[in-house]
Structure I
Amino acid sequence: MTSRDVEIAMGEGSARAYVCEPAGTPKGAVLMCMDALGFRSTLREMGEAFAAEGWLVLIPDLFWRSAPYGPFDPALVFSDMEALKVVGRLNKALSGVFAEDAPKYVDYLAELAGGGRIAVMGYCMGGRCALTVAGLAGDRVALAMSFHGGELATTRDTSPHLLAGAMTARVYVGVAEVDPYFTGEEEGRLAGALREANVDHIIETYRGAHHGFAVRDTLAFDAQAAARHQRRALGLLAEMVE
């Protein structure tokens, strides 16, 4: 398994990214969407864990338009109001441009993989992005996974649940039991949209887990829930290529 830094041409500039590659022929390709705490080595380690299991993984800096920014200390950011304001601004800015950027990430990964359908997965803010990609890229995406994703079914016109009718991917949503960024009302709205659009989907709750449970450098990291998320993701990926 190897990993490397790359630059993705985005028209108005370039986005830095990590590419994590398995030792042998990849089982398939995965676009990993980062959380709101920015592009950092922890994400690379997460991608490497999937590459070690045979998957080709691309992890772009979704905040590339706002670079340079941070770095943020994931263990302290939620108690640092100034840092939290910056994170909020970055997240808000991304909402307005992600639909433009997403196809370029899919194209880049597809070229690396030599074609074929891809999977997309995301954490926190990245969960929203993963479902958005599934809606925008249609049948180019076979599987979309969100882990402790936030803002998946809001009243804003950029909410990914509004794209359910365009989704052909299987959708998995792993919900933290304690998550102020994904309310029960939103869960109901998302489930309703996916059912109405006949999207093959699973929504399940990680009991006792808090928002951020799968990302090692956050205070909410939960080793048991993170291991469960890894097993779940690998199982769904395996089913994707069967």
Structure II
Amino acid sequence: MIATWLGQSGYLFESNGIRLLIDPFYSNIVEQKQGLKRLMEAPIPINQLKPDVIFITHNHLDHFDPITLPEIHQAYPKTPIAGPESVMLKAKEMGFDENILVEMPKGITVKFDEFEITSTAAYHGDPFSVGCIIKTVDRNIYYSGDTLLTETLLEEIKSATKLELDVIFIIINGRLGNMNVEEAIELTKGLKPKLAIPMHYGMFAENTADPNEFVEGCSRFNIQCQLMNLGKNTVI
């Protein structure tokens, strides 16, 4: 599988020519609404994304981008957009074609061609927030979404997949309702993936963390980590 980091928690995954787009954040809407200036530009133009399915984890500005997602929908009007109730409500409010909307609350599994996606528990400011398990023919991936580390999260993730995790993408920023680096290391230890990739950093000076601290922490427990380069294809 090929993964491309789009900044913050945005990723483009490709498996056997099929593309899954998660949480693309391209605009300056957070600066407009909250005064936080983005430090990374979107690395791939919308006309080059070519998604076959779009998954949005929750309705916050840097995940459901109310400027960018309508532009993506306009460019790819037949591409399914999946996500929890808050995402569906916002998409309908904004006039998205309801025929392509796929509601996926926690625990729901939907197969989109190469990708089987299961919505998983997440504990965040949007009460409908989810993470997801992504399964393909040769990969089993956990994507945390925005979430705190709770007493139940580890077991909830384990119960969502009976297979060994090949890769996890895990949040580390430690602000605004998200786990911090040490908590991310703790969850990673419990999940025992073959590879861990930190996310949700570097976009805003006021809301970031040092990913090298995560890498160093995981190395103490012999967990392989990888930092991704913005906009560069990475085989995972």
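We did not get these values from a lab; they are worked out from the coordinates using the rules stated. Just so we're clear, the structure is a prediction, and the values are computed from it rather than from any experiment. Cβ atoms are built from the backbone, for glycine too; each structure is taken alone.
Structure notes:
- Highest-scoring label, criterion being distance in nm of label points 7 Å out along Cα→Cβ at positions 82 and 98, among I, II: I
- At a computed -6000 (helix-only ellipticity at 222 nm (-39500 (n - 2.57) for each DSSP H run of 4 or more, over all residues; to 500)), which of I, II: II
- With distance in nm of label points 7 Å out along Cα→Cβ at positions 50 and 122 computed over the structures I, II, the top value is the one for II, the highest of the group.
- Distance in nm of label points 7 Å out along Cα→Cβ at positions 26 and 186 derived as 3.8 - corresponding label from I, II: II
- With mean count of other Cβ atoms within 10 Å over residues 106-113 derived as 17.4, matching label from I, II: I
- Here FRET efficiency 1/(1 + (r/R0)^6) of positions 114 and 226 (r between Cβ atoms, R0 = 35 Å, to 0.05) was derived from just one of the structures I, II, and that gives 0.70; the source is I.
- Value 3.8, calculated as distance in nm of label points 7 Å out along Cα→Cβ at positions 162 and 202, assigned to which of I, II: II
- Among candidates I, II, the computation of mean count of other Cβ atoms within 10 Å over residues 18-25 that gave 23.9 used structure II.
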